[in-house]
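Next up: some structures, all given as structure tokens.
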Structure I
Amino acid sequence: MLYETVKGLSGGVFRRLVGVKRTTFEFMLKILSIQYALDHEFGGAPSRLSLEDKLLMTLCYWREYRTYLHLGISYGYSESQTFKIIRWVEDTLIKSGSLTVPGKKKLYELDKQAVILIDVTESPIERPQKKAT
């Protein structure tokens, strides 16, 4: 799914499909474009994939839990390059510090009527240790 196919959707449908509001998407895109300009300040090969598509790929990964292989095939990239793209987007957004959830102390200070939902479905599996033979 390329950005060209979803940019014309209404706000509600865009949010249902991508997982964030269009304003949040544009804010994330601004953060990525600033970092991309810094990374390519002294040149470098331009990417085949636009920043919008890289962000959309990352949001699809977060929303649908698709594998790097599936996403790579959808966007015409290898599994390893898809991993690198998603990792760059994640690291850039985290490094900006603009999209963080408040800490535990801040949450306690919020109004008692506030509700915050956190998705914790993705967690490591504890496997039994193999016995030495």
Structure II
Amino acid sequence: MPKMVKKFPNLKLVITGGGYFGSNYKWLENKNIVSKNTLYSLIYNSVCMCLPIKFGSGTRVKILESLCLGAIVVSSKVGIEGIETIGTPPFMYRNQYQLLRILIKIIKNYKNIKKKTNADRKYYFQKY
């Protein structure tokens, strides 16, 4: 994240849920536990939702919910495993360098990518 903030100074990482108590970083915002409506609004209105899943099995409901909301999703190969995609997004990365390149691409082409995710959300909603 520090590399991204150098390139995009107004960028923020917003996290939700319990278990994280705080930070001295200006770019990190902890919302703690939020209502479902607030969470959905955060997901939809964020530049992207990044899910760095390293291990586990089963379909990732968070990813499906985000795709159905029209969010731009970025996850590892493990995170997207089992989800039938119709192109890009969701974006899949294999290492931290690829993740950085994808995030920069999303920020620079946000309007076009967001338009595509909004068009694709009907597919994910009907499929899942």
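Any read-out appearing in this document is the output of simple, stated calculations on the displayed coordinates, not a laboratory observation. The structure displayed is predicted, hence computed values, not measured ones. Cβ atoms are built from the backbone, for glycine too; each structure is taken alone.
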Subject >> Among I, II, which structure scores highest (criterion: distance in nm of label points 7 Å out along Cα→Cβ at positions 14 and 70) >> reply: I
Original post:
One of I, II was used to compute Rg and Dmax of the Cα atoms in Å, and the answer was 18.1, 61. Which one was it?
Top reply: I
Original post:
One of I, II was used to calculate helix-only ellipticity at 222 nm (-39500 (n - 2.57) for each DSSP H run of 4 or more, over all residues; to 500), giving -17000; which?
Top reply: I
